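Enquirer: Dropping the structures in below, format is structure tokens.
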Structure 1
């Protein structure tokens with residue numbers, strides 16, 4: 001996420017510093033990226049969603065910053081992904097040093113990153129096709145145009161959760177938007193909820209259509225990013241205005257400027273990082 005932030009800012013110096021840390025501390029022997037540093041050592045576990053984000057950012061940065069070194073490492077990590085995180089052209093969630101997960105979380109399928117890799121190697125075309133197929137079959141309905149959470153390769157079934165995680169679905173919709181797939185049913189539903197209900201809930205029940213009535217900075221931040229990808233300024237303004245409701249504007253607060261709970265001073269890094277990306281990302285014009 002920090003790589004993308006500096007990429008959006010056109011900040012070559014800080015991008016290079018972040019890349020150096022990644023290269024020196026987080027790339028594992030199997031060419032995947034450690035999902036976290038523990039006791040100054042990289043964990044042997046990777047996370048596909050992060051690996052794809054990093055590959056994508058490095059490949060784009062190689063063009064934006066005219067530095068082929070970034071592409072070299074992006075392709076290097078992509079080779080690790082292909083070797084360790086794919087089963088029958090299906091991307092799986094992680095490799096823990098002992099074996100592969102059998103689960104494919106739908107929002108992990110970064111279609112833009114996969115399509116980008118297919119420009120360098122045709123083998124990624126099959127991965128893209130399989131990813132699209134898994135996403136499409138995880139679509140719920142026109143009444144609730146969101147997506148299932150995951151596909152289980154061991155049972156060939158999707159999760160049976162009745163409560164749909166809205167944030168994860170928004171990420172799927174964003175991934176589809178970035179490769180120009182039709183997301184009109186989903187975006188129309190989102191805009192309708194914002195206009196007529198004034199908010200987006202963190203979850204919706206498939207059968208009863210009940211909702212959590214719990215809101216999230218990250219949900220609005222990713223809707224704002226989605227709006228920028230599809231050039232929908234109306235949706236962007238609605239999402240950003242909702243996102244800013246969660247920003248602490250009291251200059252005397254210890255968390256002034258952050259997105260969180262002013263009274264408890266509770267903040268989540270994921271919320272704040274997504275908010276920064278939403279504000280820094282450019283419209284796709």
Structure 2
């Protein structure tokens with residue numbers, strides 16, 4: 001067993017495809033298949049259920065994958081420590097961010113970090129909050145920008161990025177527009193517009209609708225908050241948005257929800273035992289204004 005086999009095993013598991021794993025690793029597909037086969041032979045276990053279009057983990061593969069991540073992280077720690085001893089920062093920084101929540105500050109931070117530490121390879125991916133939180137806990141991400149609706153997962157540290165009210169945006173011509181608040185039951189039959197699953201406002205709204213005993217099923221969905229507001233402004237439905245996203249939108253009125261104060265909260269989270277690259281990135285985050293006190 002060697003580190004290349006474990007890296008290939010992890011890549012195939014994440015891509016659910018030998019072909020896409022080969023593209024990602026810049027290897028020929030037969031080489032990827034051979035490395036996984038050698039690992040399976042050595043372990044005496046079948047790691048994947050191979051299909052023509054998709055290769056999924058077996059039960060054994062799913063149980064061994066977290067251990068493979070730990071082994072890969074250990075090797076990376078050795079490399080990072082060696083770089084530190086040489087006075088350099090190197091390795092890999094994997095960042096996960098919410099769909100439709102790639103803040104301008106995050107883009108600036110990544111640019112500044114790359115300029116200051118060119119030896120660190122940066123990867124940026126988008127996902128829903130649940131996948132991001134699970135990913136940083138499992139070591140697939142080093143740091144994530146994710147929405148929190150309950151308790152922070154154990155073993156993670158966080159900095160609050162923003163915490164704001166979730167509101168209902170309606171067109172200025174809508175019968176609800178003169179009002180300041182609305183009950184969820186009043187819009188249960190209306191055309192609904194929202195951000196993708198996993199976004200902060202969407203998650204908060206799902207909880208609010210669930211508490212009212214009403215399924216949350218958007219008829220229109222857009223990944224850009226401005227597009228969600230624009231659809232509402234044109235009378236195509238009522239939209240669930242963060243207050244700041246709706247405040248600057250033209251042609252809409254914002255209503256709060258009766259008897260509830262749903263909020264969208266996004267935090268920057270990382271593992272308690274963080275690499276030097278992560279710690280430098282968090283230091284940079286504070287310089288860019290994400291200066292909340294870390295919560296352990």
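Enquirer: Cα Rg over 2.2 N^0.38 Å was computed and gave 1.01; which structure, 1, 2, did it come from?
Expert: Corresponding structure: 1.
Enquirer: Once relative contact order in percent (Cα under 8 Å, 6 or more apart) is calculated for every structure in 1, 2, which label goes with the largest value?
Expert: Biggest value here belongs to 2.
Enquirer: While we're looking at this one, here's another question. If we compute FRET efficiency 1/(1 + (r/R0)^6) of positions 42 and 242 (r between Cβ atoms, R0 = 35 Å, to 0.05) for structures 1, 2, which one ends up with the highest value?
Expert: Comparing 1, 2 by FRET efficiency 1/(1 + (r/R0)^6) of positions 42 and 242 (r between Cβ atoms, R0 = 35 Å, to 0.05), the maximum is at 1.
Enquirer: Still on this structure, please answer the following. Comparing distance in nm of label points 7 Å out along Cα→Cβ at positions 122 and 186 across structures 1, 2, which is largest?
Expert: Going through 1, 2 one by one, distance in nm of label points 7 Å out along Cα→Cβ at positions 122 and 186 is largest in 2.
Enquirer: Okay, moving on. As an exercise: helix-only ellipticity at 222 nm (-39500 (n - 2.57) for each DSSP H run of 4 or more, over all residues; to 500), calculated from one structure in 1, 2, equals -15500. Which structure is it?
Expert: So the calculation was done on 1.
None of the figures in this text is laboratory data; all of them are computed from the coordinates on show. Computed from a predicted model, the values in this text were never measured in an experiment. Cβ atoms are built from the backbone, for glycine too; each structure is taken alone.
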